[in-house]
Structures are given as C-alpha cells and as structure tokens.
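Each structure below appears as structure tokens.
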Structure P
Amino acid sequence: METGTGSVIGDILLNIFFAAVIVIVGRTVVSWLVKLSRKIMVRANIDPILINFSSSIINILLLLFVLITALDQLGVNTTSMIAVLGAAGLAVGLALKDSLQNFAAGVMLIMYRPFRIGHFVEVAGVLGIVEQITIFNTVMRTPDNREVIVPNGNIYAGVITNYSARDTRRIDMVFGIGYDDDLLKAKQIITDIVTGHELVLNDPEPIIRVAELGDSSITFNVWPWVNASDLATVRADLIETIKLAFDANGISIPYPQMDVHFNNVDAANESSQTKKDESA
C-alpha cells in the first residue's frame with residue numbers, strides 16, 4: 001500500500017517537474033521566437049506600431065500554447081479548456097465586432113500605407129493633416145485646428161483622397177468675360193499673369209483655353225501646375241491679380257443674367273376689340 005502511494009506521489013512529482021521544465025523552456029523559446037519575429041518585421045520595414053502589436057499577439061499565443069502543454073502534462077483535461085476558451089473568444093469577438101473591424105482596418109492602413117503622418121488627406125468626410133495612426137483610429141488636425149479622431153474602419157471602408165501623395169498639383173480655375181469684351185486680350189492677360197508667377201511650374205506647361213460660350217459669359221479654363229505646398233498661396237494670388245488686371249483693362253466679369261420678354265396680352269386684346277368695333 002505504501003509502495004503504491006509512493007509511486008503515485010512519485011508520478012505526480014515527476015509530472016510537476018516535467019510541467020515546470022515545459023514552462024521554463026517554453027518561455028525561453030517563446031522569447032527567442034518573438035525577438036526573431038521582431039527582427040524579421042524590422043527588416044521588412046513594417047511600421048513600428050504594427051511590430052509592437054504583432055509581437056505582443058505572438059507572445060500571448062505562444063505562452064498560451066506552452067501553458068496548455070504544461071497543464072496537459074499535469075493530467076488536466078485541456079480539451080474542455082480549449083473549448084471554453086474558443087467559446088469565450090467567440091463571445092468576445094461578437095461583442096467587440098466594431099473594435100475588431102477597426103483593428104483589421106488599422107492593420108491594413110499600416111501595412112499598405114495609403115497615407116502617412118503629416119499628409120493632408122480627406123477620409124470619412126474629414127479633411128485635415130494626419131497626426132497619428134494607431135491600431136484602432138487615426139488622429140487628424142483640421143485646417144481650423146480641430147482634433148478629429150476617425151475610426152479606422154470608417155477610413156478603410158470609404159474613399160481615401162491623399163493631397164500630399166504627389167509633389168505637384170494642378171490648380172483648376174474658371175474665369176468668365178462678357179461677350180462684348182476682347183477675347184484675345186483677356187486670354188493674353190491671363191497667360192502673362194500665370195506664366196509670370198514665380199511659383200507656377202513651367203513643366204507641365206500651364207493650360208489656358210476657352211472652355212464654353214455660356215448664357216452670359218465666355219468661360220476660360222485656367223490650369224497651372226504648382227508644388228503641392230504652394231497650391232493655396234498661388235491660387236489666391238492668381239485670382240486676385242487676374243481680377244485687378246481685368247478691371248484695369250476694362251474687361252468685365254458679367255453676372256449670370258436672363259432676359260425676360262413680357263407680352264402685353266391685355267393691350268393686344270383691347271386693340272383687337274377696337275378694330276372689330278371700327279369695322280362694325
């Protein structure tokens with residue numbers, strides 16, 4: 001009897017010893033694997049935010065595997081434990097559906113990088129400068145200096161317009177002159193002002209052309225190219241300078257107008273009745 005009890009105790013102690021060895025060795029191996037994965041991701045130029053988050057996930061999953069292996073060595077029924085963990089994970093996943101969507105979108109934004117910190121973008125109906133990109137949301141600063149936090153799920157599900165992705169941008173402007181004004185003179189004034197601006201690029205060459213003969217004006221399309229950072233400044237300068245030049249040269253910018261012709265029905269009827277009376 002004592003021999004059987006001692007054998008059982010010996011088996012228990014042996015299992016505890018092997019479980020402890022599994023935990024110690026497992027933690028060492030997990031630490032080495034996490035460091036190896038970080039080095040691989042760093043060499044792949046993956047964003048530091050994603051590296052830290054991925055390393056944490058890998059560390060948790062591997063440690064969980066080591067823990068389950070150690071418990072199995074102690075004779076614990078790990079099958080039911082895995083089932084419970086799976087059910088709990090499903091419940092948490094359903095409860096945090098929106099957060100998981102934002103997380104997945106954040107991973108995609110960090111991996112594919114449609115925009116970077118400092119870029120001027122329009123996403124999810126928000127226009128501003130990107131200040132921070134996290135796993136769950138993106139922090140932006142609007143032109144009027146408001147801070148807006150946009151969920152990554154909303155960003156990735158919609159259209160992303162990145163105004164800073166290219167070094168140069170085209171300014172699209174429209175000017176109208178009256179039909180009585182000198183068209184060629186107006187075009188030359190616009191051309192001289194646009195090509196003479198120091199911030200307007202020569203390549204690509206600015207485009208200035210008659211676009212439409214409208215109801216009340218002749219319309220010019222004016223498309224100069226500038227560096228992206230100079231767009232707002234050049235646009236304001238050109239609009240002001242061209243307007244002042246038009247005023248100085250007697251070229252009008254007409255208001256939209258409509259000619260309305262009234263038919264005097266009463267007068268016409270009265271005249272007709274008078275003629276009938278005279279003929280009678």
Structure Q
Amino acid sequence: MALQSYVNKDYALGVPGDMVNPGEGQNVFTPVNPIADGDVNVGSFVFPGADPYTMASNSATVDTSGSDTYAVAATPSSGDPVTGNVTVANDGLDVSLQSTVGAINKTDSTNTSANGTLTIPVGADFEGTVTLGGKTIATVTSGSVSPGSDLTATGTNSTVTVSKTEYSGTDIVITFSVAWTAQGTGTAVMGFVVRVQMYPNYLLNSPGTLTVPSGSALSVAVRGDFYAISKTEATIGQKVFASTTDGSISTGAASGSVPGSVETDFTVKRGGAAGELIVIGNQ
C-alpha cells in the first residue's frame with residue numbers, strides 16, 4: 001500500500017481542479033454529470049463525448065474537412081492554352097483529387113496526404129509553359145522539359161508539390177504530392193473537470209491520482225474560479241486554451257491561437273510559471 005512520503009510545512013494553496021470559492025452559488029455546472037468517455041484528468045477541460053450530452057472526453061472531435069482548387073494551364077507558345085482546375089478535398093477520412101483539365105490518378109492517400117499524377121492532353125509538337133496554382137512548374141522546348149524554380153503551390157488547407165513533369169509527345173504528365181495542412185476546428189469545450197472526493201479507486205496499493213477512470217461520473221463546471229496547472233507561463237488577464245488532444249491547459253493572448261488547442265471563455269486570475277498552480281475563471 002502506498003504510504004505518505006513527505007510532509008508540507010505550509011498548507012497547499014490548492015490542487016488542480018479545486019474550486020477557489022466552493023460556496024453555494026459560486027460555481028455553475030453542466031445540467032447532468034457526464035460519464036467519462038475514456039480516462040479523464042481532473043483539472044483539465046473536456047469535450048462532448050460519443051453522446052454529446054451525457055458523455056465527456058479529454059479529446060475533441062476535430063473537423064479537418066475542406067477543399068482547395070488549383071488552376072492548371074498548359075500554354076503553348078502559339079495557339080490556345082489547355083486550362084482547368086485540380087481540386088484537393090478532405091472529408092476528414094481521406095484526401096481526394098479531382099480534375100477538369102485532364103485525367104488524374106491518385107496512387108495513394110490518407111487523411112493528411114495524397115500522391116498522384118495528372119495527364120493533360122496537349123497534342124504533338126507542344127512547346128510552352130505548364131503552370132499549377134499560379135506557379136510555372138515546367139517549360140517544354142523541342143520536346144525537352146525544364147522544371148520551374150518553384151514547384152510548390154499553397155492553398156488555404158493544403159500544399160501541392162510537383163516532383164516531376166514529363167512530355168510524352170502528346171500529353172503533359174505531372175507527378176505530385178499533396179500535404180493536408182489544415183489543423184481543423186475542434187469541438188467546443190464542454191467545461192472544466194472539478195476535483196471532488198467521490199471518484200472510486202479500486203487499486204488499494206496505488207497512490208492518489210487525478211485521473212478518473214472511464215465510465216465514472218464527472219463534475220464538470222461551466223462557470224467559476226478554479227485552481228489549475230498550465231503548460232505555459234501564465235500571466236493575469238491571458239486567455240485559457242484547451243488542448244484538443246488531452247484537455248490540458250495553455251495560455252495566450254485573447255483572439256490568438258495555440259497550436260492543437262481551442263480558446264475557452266476562461267482567463268487567468270492568478271499567474272505562475274509553467275507547471276505551477278494558477279487560478280483560472282470566467283466569473
């Protein structure tokens with residue numbers, strides 16, 4: 001059995017998840033006590049779980065869906081250009097490719113990347129330039145292809161990088177890769193997990209823990225002042241951000257951004273160094 005290993009000289013200011021003002025009417029909670037959808041850390045933020053009303057999780061559902069359209073043109077030194085678009089889309093599960101300028105072949109893809117080839121019919125004796133996303137990716141002269149100096153086109157959600165451009169005598173064949181760069185939008189925060197001494201710990205030989213096992217009821221506050229730990233240095237007045245991966249806390253400027261986190265309506269009421277106890281609240 002775990003035994004006490006140290007003694008504090010002074011009372012601790014608090015423990016992550018503690019209410020600063022535990023009096024009646026000082027804090028507001030969710031209408032129901034949601035069930036932990038997976039293990040949940042006390043003193044962190046939670047997001048709607050599998051059932052968005054009755055379950056809560058430290059990780060958010062992040063919507064990375066979207067699309068980008070890149071203009072493509074094969075422009076001969078004389079005559080009419082062959083023009084169209086390549087559309088890169090993501091439904092959250094897979095990156096897809098579509099073309100209005102020629103045949104496109106996706107060789108492989110995931111939810112963050114794709115590889116493919118684009119074949120543009122230009123006919124015999126083509127000489128001219130090939131552009132993608134406003135970048136000149138190749139120049140064809142006497143059947144020989146010279147690559148451009150900038151082979152990467154950037155959209156709102158993705159980047160397309162050309163690795164090779166060839167001329168077969170009748171077709172321009174572009175080999176390229178796509179990286180889906182959008183971080184997506186995380187599900188809105190449900191609330192902050194409050195420490196209450198009612199969570200079961202059935203392992204009698206284990207030390208105390210701030211991790212609530214999956215399936216346990218949680219006390220989730222939507223308003224109040226609470227003790228917490230931030231991964232970043234916190235100063236009074238900063239906004240509080242919640243990690244969409246584990247609900248952990250970072251701080252930053254209002255209307256700013258923290259990679260992998262979403263902004264909450266909590267602010268820093270008492271500052272401290274990274275890893276030190278601070279006070280956050282939205283009263």
Structure R
Amino acid sequence: MNTQIIDGKLIAKNLRSAFAEQVGAMAKKPGLAVILVGDDPASQVYVGNKIKACEQIGIQSFESRLPAQATQEEVLAEIKAFNRNADVHGILLQLPVPDHLDSDALIQSIAPEKDVDGLTFINQGKLIAGDKSGLTPCTPQGSLRLIKSVKQDLSGLHAVVIGRSLLFGKPMAQLLLEENCTVTQAHSRTKDLEEVCRRADILVAAVGRPKMVQADWIKEGAIVIDVGINRMDNGKLCGDIDYEGAQGKAGYITPVPGGVGPMTIACLMANTIKACNDIG
C-alpha cells in the first residue's frame with residue numbers, strides 16, 4: 001500500500017490565505033490577545049508563531065507578557081481588562097503557567113465568547129450538546145480538518161482516540177461523534193490497547209510517548225493522525241506513532257513536525273474570526 005502524507009503545512013497555508021481574504025472584507029478587524037506568564041522558551045516560540053500568523057492574516061494582536069512571579073490577581077486583572085476591551089475578540093492564556101498559579105480558575109475567568117481555546121465550561125458544554133455557536137479547541141478542530149481533507153464522509157467509521165485530556169482527547173472524541181463515527185476513547189488504563197487500535201479506521205494518538213504506536217497496531221488503510229510531539233535523544237522531533245514503520249500500512253498519515261501543529265494555529269485564527277463575527 002502506498003501511504004499518503006497529509007500535509008498540514010500546505011493545508012494550513014491555504015486556510016490562512018482564505019482567512020486573509022475573509023478578514024480583508026470584514027468591517028471590523030478581529031483582535032486576538034495572548035497572555036504569557038514567565039519566560040518558558042517553548043511558550044515564547046508558540047506565542048511568537050501565533051502573533052506572526054495574526055500579522056499574516058490581518059488580525060490585530062495584543063500581547064501581555066508578565067513575569068514568572070506574577071500573582072493570580074495580576075494575571076486575572078489582565079484577563080478582565082481584555083474581557084472589557086471591545087477591540088479584543090479572542091483571549092488566549094498560554095499554557096503552562098507557573099506552578100503557583102491556578103490555571104483552571106484563570107481559564108474560567110475568560111469571557112466564553114472570547115475563549116478561543118474552547119476551554120471554558122460554557123464552550124465545553126456547547127461542544128457536548130452539539131451547539132455550533134461555541135468555540136471548539138484548536139488542535140482537535142485542526143485534526144478533524146486534516147481527517148476530512150482525505151475523507152469527507154466519516155459516518156459509521158470506527159475512530160480510536162488515544163488520550164483523554166480536556167485540551168485534546170475529550171473534545172476530539174466529541175467532534176468525531178458529531179461526524180457519526182463510532183468512537184473508542186483509549187488511555188493509559190485501556191486493556192489490550194494494541195487490539196483496540198487495530199480495529200480503527202481512524203486512529204488519533206495524543207499521549208506524549210515517542211513512537212508508542214507501532215506499525216502492527218495500525219489497521220491497513222487507516223487514517224492516522226499523530227498529535228504527539230516529542231524530542232528524541234538525538235535532538236530530532238518525533239510523534240507518538242512510528243512514522244517510518246507506518247509507511248505502507250496506513251492509508252494516510254500526518255508527519256511530525258508539519259502535520260497537526262500548523263493546523264492548531266490556523267484554527268486559532270479561525271476561532272478569532274468566528275468570535276469577532278459572533279460578538280459583532
């Protein structure tokens with residue numbers, strides 16, 4: 001079997017071009033606020049990429065950088081200020097935050113209509129209820145777009161999602177349910193995980209363990225989405241799936257890097273535009 005690569009970079013690039021046209025025609029310019037607490041190097045790179053994407057599309061960006069020792073009250077004050085700012089339509093608190101901060105409480109203080117990460121209880125509840133007015137977490141949304149780039153009708157397919165986090169696993173499973181898939185949510189306590197994976201028409205891995213999913217776990221012809229990003233001892237990045245081993249077994253697969261990552265930022269832009277249109 002000739003395994004086809006799902007090029008997340010290219011799909012994200014095409015989405016950004018479409019979003020730039022959309023923003024150019026909007027009467028009000030969307031605005032995205034990003035709050036970064038501390039100086040974590042990876043977080044600084046992620047924030048930089050998000051600001052750069054805003055510039056490319058024409059979205060106005062607002063950046064708040066707070067020191068690592070910032071108090072809960074100081075971060076909360078920034079969020080509340082952006083909640084009140086009519087030029088801001090999306091608010092993103094870059095995670096993780098320093099250990100002394102209560103990230104859950106901070107996230108829940110974001111106005112739900114500006115919660116472009118889709119992590120407030122309101123948006124989580126809307127996703128479960130099938131209410132399309134909510135904002136959907138970016139990485140699951142991007143992963144679904146990648147799946148649908150190779151197969152539009154997912155009805156009746158068996159999807160296995162390895163991972164059950166609030167940020168990815170649970171919303172991913174819900175999105176696939178909305179597409180009428182039969183969904184199995186697997187995790188670290190799942191028995192016979194290999195056998196569960198072998199039944200998957202769509203296999204999505206988000207566990208943070210390098211090359212955990214082996215080639216013989218993959219059903220022939222399956223659509224495989226690798227959400228993991230891990231740094232190996234040699235400094236190279238790899239996903240949760242044995243990418244080389246999956247060649248010739250999977251029907252479609254996302255690379256790491258260049259698969260899900262670019263789509264996450266593209267969907268952050270999509271959520272910011274949606275929030276602007278909804279808020280008016």
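What follows is calculated from the coordinates using simple rules that are stated; it is not laboratory data. All values derive from a computational prediction rather than experimental measurement. Cβ atoms are built from the backbone, for glycine too; each structure is taken alone.
To test your reading of the models, identify which of P, Q, R gives 6.7 for distance in nm of label points 7 Å out along Cα→Cβ at positions 73 and 217 when calculated. Only structure Q yields this read-out.
Taking Cα extents along the principal axes in Å from the coordinates of each of P, Q, R, which one would give 145, 64, 27?
Label of the source structure: P.
For the read-out helix-only ellipticity at 222 nm (-39500 (n - 2.57) for each DSSP H run of 4 or more, over all residues; to 500), a value of 0 was computed from one structure; give its label from P, Q, R. The structure behind it is Q.
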